[in-house]
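Quick heads-up: structures coming right below.
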Structure 1
Amino acid sequence: MSMRFKDWKYPDIEEGKLNKYNWVVQHKDKFKLGYKTDIGAFTYINAKNGVIIGDYVQIGSHCSIYSVSTIDNKEGKIVLKKNCRVGSHSVIMSGVTIGENSVIGAFTFVNKNIPDNVLAYGTPIKVIRKLTKEEIKKLLKEIE
């Protein structure tokens with residue numbers, strides 16, 4: 001990751017418009033983007049109630065992050081902690097926190113908090129196991 005992000009700069013984010021990486025934010029005034037993040041193309045972020053994305057977070061393409069749900073009227077801030085990974089086509093619902101170094105599998109429906117240092121996936125999401133010390137070291141090495 002260090003070579004890929006050697007010259008990383010914060011992207012210009014315009015309200016409701018695709019940025020140069022082809023992802024979009026609504027309510028950009030309530031959106032906080034961490035350092036050296038990687039958000040895949042065609043990801044949608046609704047930050048009406050706040051979305052905080054920590055440093056070194058990776059989010060796959062075609063993800064949806066909803067701090068408000070018009071279907072069940074739930075609202076709440078979303079926090080993606082430092083160095084977590086979210087697989088492509090995943091959906092993160094309002095009020096959820098994903099823990100530091102945690103890995104979320106592709107096509108996952110994240111409707112509850114996920115602790116630090118775990119592998120989780122499914123619809124709805126389930127924690128599969130804790131990551132080993134070696135796996136966490138590998139994740140951390142990628143951001144050096």
Structure 2
Amino acid sequence: MSENINIKNKKAYFEFEFLDKFIAGILLTGTEIKSIRAGKVNMNDAWCFFQKEELWVKNLNISTYDKGTHYNHEPLRQRKLLLNKKELNKLLGKIKERGLTIIPLRLFISDRGFAKLEIALAKGKKLHDKRENIKERDAKRELDRERKR
């Protein structure tokens with residue numbers, strides 16, 4: 001059993017600027033943890049929202065388990081995130097500001113074997129910010145190439 005599961009949302013790192021990060025537990029059912037351990041998760045379009053002072057994640061695609069029977073889970077269902085009350089209140093207060101959202105960054109398995117989701121309070125980047133990131137990444141790549149020579 002592979003315990004080093006670390007699935008990242010690479011699109012989020014390009015599209016958003018992160019203001020604050022949190023680690024949340026996920027309320028899973030049945031075969032979802034087996035699919036996560038197999039690495040069959042797509043979180044590119046996932047986002048978080050509040051419903052009745054509870055935090056939920058939507059569009060987190062955990063594929064159905066191959067060996068699952070009729071007890072298999074629904075891949076795109078909404079899943080509840082588990083945070084303590086202080087963290088939830090902090091996020092709820094910040095999310096009311098204009099232009100801020102909560103997005104999942106990384107899904108991993110903790111030391112105790114629980115699935116955890118790293119979420120971030122984020123602000124969308126403008127087009128010129130994205131271009132600056134691309135320039136910085138290219139410059140860093142060129143420096144690394146020069147050092148290797």
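Just so it is clear, none of the values below were taken in a lab; they were calculated from the coordinates. The model shown is predicted, which means the values in this text are computed figures rather than measured ones. Cβ atoms are built from the backbone, for glycine too; each structure is taken alone.
Values for this structure:
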read-out	value
For 19.0 (mean count of other Cβ atoms within 10 Å over residues 30-37, calculated) the corresponding structure among 1, 2	2
For 15.8 (mean count of other Cβ atoms within 10 Å over residues 38-45, calculated) the corresponding structure among 1, 2	2
Identity of the structure behind 17.0 (criterion: Kirkwood radius over Cα pairs in Å, calculated), options 1, 2	2
Comparison of 1, 2 - label where relative contact order in percent (Cα under 8 Å, 6 or more apart) is highest	2
Among 1, 2, which structure scores highest (criterion: mean count of other Cβ atoms within 10 Å over residues 46-53)	1
helix-only ellipticity at 222 nm (-39500 (n - 2.57) for each DSSP H run of 4 or more, over all residues; to 500) from the coordinates reads -9000; which among 1, 2	2
Distance in nm of label points 7 Å out along Cα→Cβ at positions 6 and 102 - highest-scoring structure of 1, 2	1
